[in-house]
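Coordinate-derived values only; no laboratory data. This one's a predicted model, so the numbers in the text were calculated from it and none came from an experiment. Cβ atoms are built from the backbone, for glycine too; each structure is taken alone.
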Structure P
Amino acid sequence: MKIIMTGSLGRMGREVCSLLGDELACGVDINGDVKHIRDYEGEADGIIDFSFHGAIGEIADYAVERKLPLVVATTGHTPEEKNIIAEAAKSIPVFYSANMSIGVAVLCDLAKRAASFFPDADIEIIEKHHNRKLDAPSGTALMLADAVSGKDEDRYVFGRVGHQMRKKGEIGIHSVRMGNIVGDHEVIIGTDTQRITLKHEAVTRRIFAEGAVSAVKFLQGKAPCVYDMKDMIK
């Protein structure tokens, strides 16, 4: 199998390239020798994108034209960019996840099941990342919030400030940015009598590279559709 890696010179790109080894078809990076994916005309079996969300249009067009499975591991996509991903998935299999860690997928599943037993519980999510991360809250925190949200009236609250009581149906999401934290996510489910805390810590970025490589292998032979971690861990 030969894989095109976009964003190959970034932190995650380097991890994926190292993991792919001889399976790397080409590394594409705006600061590299191959600056744009259209500059590569060789053979490939799939694409892993760890570049920048704004590049999804060019990458998706290339993947559709060449019928290549696409793993979108970049976060922070705008609604318009998410539509590009959805359109591409009508022609090719696309793997799209806010977090490429299989452990985080397990955390989502556990949090969803735990929250279902306590429909009236207060739920708070805390996410911690390094001080260079641009988006807050993280895509993973929003993914967790979506997983534990079981009612239409649930409302996400980003941080807390001022003088007011917690309202029914709120899911609090709190972001911490400091040092070199790879990624910690914690879900707290509490009632007046008990509290459940579920937590996942990313010790090294390699877990995201492992997940991305597993995802591109998972897509081989799949029908056009948007897949995610829930599909892969079934």
Structure Q
Amino acid sequence: MCGRLDQNHTAIEYIAALHWRGAAPRVASQASPSYNAPPGTWRPLMRIAGGQLHIEDAFWGYRASWAADKLPISINARLEKLGNRYWTPLLKAGRAIVPADGWYEWTGEKGRKQPWHIHLKTREPLFIAAIGACGSAREQAAESGFVIVTADAEGGMVDVHDRRPVVFSAADAALWLDPDLSAQQAEQLARSVALGPDAFEWHPVAKDVGRAGNAGPHLAAERDLLD
């Protein structure tokens, strides 16, 4: 799963890293860069609207309006379940990209969990697959929020976590956003070209990252496991 993000660059910097070749993007995000961004907050999100690339703030978490009394708010969606009727409408018309610099996972027993910062070996920004009902305000934030798409870690990252976000290269992120891509084609894209575990590395970080209110670059810095 993915339950905490490192998004320490600005929206404009993420746009630059995407190498967008279309019309000038619309930058409407006002979220501050964060080394410790939790679900339930408004985070920069890339999507296509009216043929234009937008990067704006969206609520991290989704629950359909009809499911308010039936299902909890989701923060992730499993790639292998995107074909079910709950997620298919979002996969078809609500594909988005979460730009980030890394994410956090925890290992160990409850009360003694060790957080890890996971990032590309190149330390370039990540382009994480997302789906959502973004673009129109609703009574409950989660009704117009987004979730991160996750996949099996394929064994390469299992020592940290058995699942990982679906991460694209900049070029494949642009394909994921293409509204002309069908839901089936988008799902196949995520299965076939997402970056594999060998593209990533990780290091232990301070347990301070476990408190969502904590901030600062020290949260993403490598720490000795004995600290």
> Thinking of P, Q, which structure, once mean projected area of the Cα convex hull in nm², for residues 20-75 alone is computed, gives back 3.9?
Replying inline: P
> Hey, helix-only ellipticity at 222 nm (-39500 (n - 2.57) for each DSSP H run of 4 or more, over all residues; to 500) derived from one of P, Q reads -4000; which structure?
Replying inline: Q
>> When mean count of other Cβ atoms within 10 Å over residues 44-51 is compared over structures P, Q, which one is greatest?
In response: P
> Comparing structures P, Q by distance in nm of label points 7 Å out along Cα→Cβ at positions 4 and 172, which one has the largest value?
Replying inline: P
> So mean count of other Cβ atoms within 10 Å over residues 52-59, computed for just one structure, reads 17.4; which one of P, Q is that?
Replying inline: P
>> Computing mean projected area of the Cα convex hull in nm² for each of P, Q, which one ends up highest?
In response: P
